[in-house]
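No lab work stands behind these numbers, since they all come straight from the coordinates. Worth saying up front: this structure is predicted, and the values here are computed from it rather than measured. Cβ atoms are built from the backbone, for glycine too; each structure is taken alone.
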Structure P
């Protein structure tokens with residue numbers, strides 16, 4: 001195992017697609033850590049809209065001006081991936097109490113497997129508490145306006161993937 005650096009953190013997820021909630025957590029993570037590795041899960045029980053290559057490319061585009069962010073796919077046990085990167089922490093976002101129960105179980109298992117890697121929970125900004133990738137995909141599939149819910153490159157990619165031109169709805 002590589003020596004662990006407490007100033008490096010891994011922010012894992014499916015990111016299908018990355019939302020503004022994810023972006024907010026990543027930016028806030030950069031206030032705490034010197035380097036943030038956004039680890040995009042290749043295998044997931046969820047049916048993904050975007051391929052692993054597309055998800056990685058979109059996130060790289062979103063963070064193209066941030067040299068402290070590294071984006072890459074992973075397809076191993078998370079704790080093994082984190083250790084292989086020499087990261088000392090895992091960053092996880094929480095929206096609601098229901099997220100906490102699952103995340104707490106995962107953090108305890110990771111702690112059992114590797115005691116020297118910490119899990120850091122960050123509360124989602126209140127304006128993103130309702131937001132999930134699943135909700136964004138559903139809105140986009142029905143041609144709803146997702147501007148402001150996902151980064152610009154993701155808005156465009158959703159339109160291409162779903163075969164429509166994303167347009168802003170006029171507010172009443």
Structure Q
């Protein structure tokens with residue numbers, strides 16, 4: 001079951017959902033709008049290897065915007081830092097973003113209970129699109145969890161994306177054993 005606006009507000013008051021910065025105007029009927037942070041990144045190599053550490057180059061979005069190009073994966077980051085201690089957060093694109101041909105995640109829209117960080121976005125476009133730091137980019141929705149959580153994400157020893165950051169984070173697939 002998805003949390004309603006009133007339930008999201010209750011969980012914020014209870015401290016089980018934290019959103020920083022928080023703006024009441026960004027609360028929808030059953031979601032919270034998040035914005036694009038000022039950093040983007042691209043992979044240094046054109047061919048990526050799942051078994052190797054693929055390094056990225058970070059850059060800041062200029063004040064007058066940046067034009068995304070097709071056939072390039074951009075890693076972005078949300079302006080908002082979030083913590084979710086009781087619910088499963090999902091990050092989805094906004095319809096206005098999608099109607100510009102911007103996809104904000106390839107497969108990684110679900111967070112875990114205990115995720116405490118900004119969200120790295122896997123941005124791709126169907127045609128050139130100019131974007132700006134601070135623009136609405138997505139929306140968080142929260143689901144109830146049925147049952148007890150044994151280990152929250154932020155307390156797992158092998159959690160790969162728990163270091164607090166304001167910059168996009170590259171794939172850590174290379175840390176897996178396969």
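Highest-scoring entry among P, Q, by distance in nm of label points 7 Å out along Cα→Cβ at positions 13 and 125, is Q. Comparing distance in nm of label points 7 Å out along Cα→Cβ at positions 93 and 149 across P, Q, which structure shows the greatest value? Greatest value across P, Q: structure Q. Looking at structures P, Q, which one was helix-only ellipticity at 222 nm (-39500 (n - 2.57) for each DSSP H run of 4 or more, over all residues; to 500) calculated from, given that it came out as -2000? Structure Q accounts for this read-out. Assuming 9.6 is mean count of other Cβ atoms within 10 Å over residues 45-52 as calculated from a single structure, say which of P, Q it is. Of the options listed, only Q reproduces it.
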